[in-house]
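S.K.: Multiple structures follow.
Coordinate-derived values only; no laboratory data. Values in this document were obtained by computation on a predicted structure and should not be read as measured data. Cβ atoms are built from the backbone, for glycine too; each structure is taken alone.
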Structure P
Amino acid sequence: MQIITTHKGTDFDAAASVLAAKILYPEAVAVLPKSLNPNVRAFLSIHKDLFDVQTPDGIELEAVMSLIIVDTNRWDRLDQMDRLKEKENLEIILWDHHLNEGDIDATWKCEDAVGANITLLIRNLKKQSKKLTPIQATLFLAGLYEDTGNLTFPCTKAEDALAAAYLLQQGADLSVLNSFLRPAYGEGQRRILTRMLQSAKKNRLGGYQIGINKLDITGHVNNLAVVVGMYREILNVDAAFGIFVHQKRGSIIVIGRSGTDGLDVGLIMSALGGGGHPAAGSALIKSVNPDAVEQMIVELISGNQPAAVQISDLMSYPVVTLSPDTRMKEVYTILREKGHTGIPVLDGGRLVGIISRRDFLKAKKTSALNAPVKAFMTTNVITIEPGRSPMQAAHLMINHDIGRLPVVESGRVIGIVTRSDTMRYLYDLLPE
């Protein structure tokens, strides 16, 4: 017997991957965990006559000789599959787009860092010229859109966009898809969000603005991920984490959402025993102090994230600087000879302004070239810290329409980063 299964808390990408694998392995039995995301449950309930799926309760594990796993590489994320872990001569086929280390020793695997796991299955459906129904194409596109944020998440690859185009060609219905991808937000979610905002706080960790919130909950609240996403947006932080403590059950649900490419939420959740993607992830933890969970998240962000490129890696130093009394004609010569577009102005080591080529447009008279730089410099200087990311620098430059940022640490200018520096990094143009 051969079965196909995926992780608990099944989202659209996982469900789509199971049913796409069913097309590639027609003799296999599709098995979905009992815990499904509400929107997935709603979709499958309406289309239940079109998809042949079973729950783990209906499977005789003793008869399973081949196990196909999609969208996870960890045993503890599977539902009721523990007995298969020690089974001898079990064939394990793995399809996963997470490249973090897992504990499933697969006989054969397809692993690739694409934005959505369904993209891997579509790659092979196309190779085998499999024909899809409009409903299948719609479900698969829902999985692809959900995991890539409609192709906007930093993890999105070109192949994901090509897969989306293929599914549209196969008849995927965007109106149906949008109705099921639209997250439900009701009274329960509103109450939770209000409580989170009442105790909201920001922390600076590893060069990022982070919001971490612990909250006791009772009963069952759907779509807590939607609440955490809204919490991050309202707080205007790089990433947000909700630690939801269910005292009666003795369990903690941790949900994270990231809006920056340098902070991998999925990796953090994997360390907590869960999983996810760079932009989103979750974990279910039993019998652990919520304060300890918060401390673990803090430590993972501060020290155990993969080495990410920071502004300190891109900045130029030592920095050419000027005094406030430097004459404009001298500034013009320095800008031309050094090829700089702007220079910081220091007074006694303190940053007091910046002069750029654009500021010379103010000096319309020839006599102005004999004036001191302090008469024309910009005094409202936007700076950045060395631990911030290139993406954060790019956002500052775009929002303030500037081409350079002094890098400041403990009140001292230690470097300067330009628009060209960030663009070379963001578009992989750094020299080998």
Structure Q
Amino acid sequence: MRFTNVHTFTSLQNSTFRLYYVGMIGQWASMNMGMMARSWVIYDISNSGVVLGLAALANAVPMILLSLWGGAIADRLHKKYILIVAMIGSAIVSAAVGVTLSVGYLSDTVPGSWWILIAASVVQGGIMGMMMPARQAIIAEIVEPDLLMNAVSLNMMGMNTFRILAPAATGFLMAGLGYAAVYYIMGGLYAFGAVCIAFMPRTAQKLSEGRSAWKDIVDGLRYIKRERTMLHILIFTIIGMICGMPFMQLLPMLAKNVLHVGESGQGILMSVSGVGAIIGSLALASGFRHRRGLTLLVTGFVNAIALVFFGFSAIWWLSIVTVIFVGLGQTGYRAAGNTLVQHYTEPEYRGRVMSFIMMGIGFSSLGTFFAGILAQGFGVEWAIGGLAIVFAVVSLGYIMFSPRLRNLD
């Protein structure tokens, strides 16, 4: 079946977008493998929710601090070069962690050796902060404006496909080959992505030249403050990330201590969540070109309510069912928010505005740090479910009292 006959995959007719998409496969696969491997290795070594949260904090702080600079750089340079350098850096970090595992330093026999993963989280967080604004903003330079929702949704579908494939593969690889093999494979996948992006043609170079990066950042802040609708889209999306994303990092505690399903069970939960996310991505890619503001708010509410049930569930089949809607809702509000931001932002500000969404990812990791402390003191159920209740209240408030955002196309 050709892509030209399927509206859902229209953006893949664009050869540059196809090359970008293949390159991102390496990044998506590595990122999802790393998410599971890092959390499991840390918890296996330390057996501490606080240390698990500390790793998320170590990843969040540089991401938050450098995202604005990454946005300013994305508006100055050809974005493909930013992506190449970032992927090569990520490959080096992954390989370095693999070496420490191979030589036996990073293990439960060496007390405190988990600092290696904390340090790797700091470096990786900095790389992500510098790369992610360019990675997101480049899509609007590749595809036509009327295909932006389709391209963003397909991008989310690719990410979520590897939320299914990568965790399952990681679980088997960790059990069969060990932790070190996982990190070496991650390094290879990052390198593969860098090679693919290198073959992309250069996209548009932005106009913010001749001034300091700091002045560009301040100018971007003023632009967001001036554009009130844009500001509320960013606020809602960031709150969703802070309240809705930490559950992924806390899954080892939930799988081990509440559901008693171990590594393979965690992989299944992440994969089933990915199934729901793919369903949501395909639905958005196939339509939903209107009332995208309502889509943003409703899918955020669906994500929040599903997380409440998932967080407090101690029943395996109920957790499986609810995590499907967690993935569907998360994809919905993130894709809709991403599309609205890129569509309504003036091109010369796109990288800087996207950097605020990337800061949201960093703040979600910061939320994971506090969620880890909450989980240690009151249980992982309240850490996940409590944050979800906050997001549910915010979503309902926007649906009821923000007609400007609710009626946005």
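S.K.: Among P, Q, considering only Rg/Rh (Cα atoms, Kirkwood Rh), for residues 136-311 alone, which has the greatest calculated value?
M.R.: Between P, Q, the highest calculated value is found for Q.
S.K.: Given -28000 as the derived value for helix-only ellipticity at 222 nm (-39500 (n - 2.57) for each DSSP H run of 4 or more, over all residues; to 500), which of the supplied structures P, Q does it correspond to?
M.R.: Source structure: Q.
S.K.: I have 19.6 for mean count of other Cβ atoms within 10 Å over residues 120-127, calculated from one of the structures P, Q. Which structure is it?
M.R.: Of the structures listed, the value fits P.
S.K.: Suppose relative contact order in percent (Cα under 8 Å, 6 or more apart) works out to 28; of P, Q, which structure was it derived from?
M.R.: Q
S.K.: Sticking with this structure for a sec: Which structure, out of P, Q, was mean count of other Cβ atoms within 10 Å over residues 352-359 derived from, given a value of 18.8?
M.R.: P
S.K.: If you rank structures P, Q by volume of the Cα convex hull per residue in Å³, which sits at the top with the largest value?
M.R.: That would be structure P.
S.K.: I would also like to ask the following. Which structure, out of P, Q, was mean count of other Cβ atoms within 10 Å over residues 192-199 calculated from, if the result is 14.9?
M.R.: Label of the originating structure: P.
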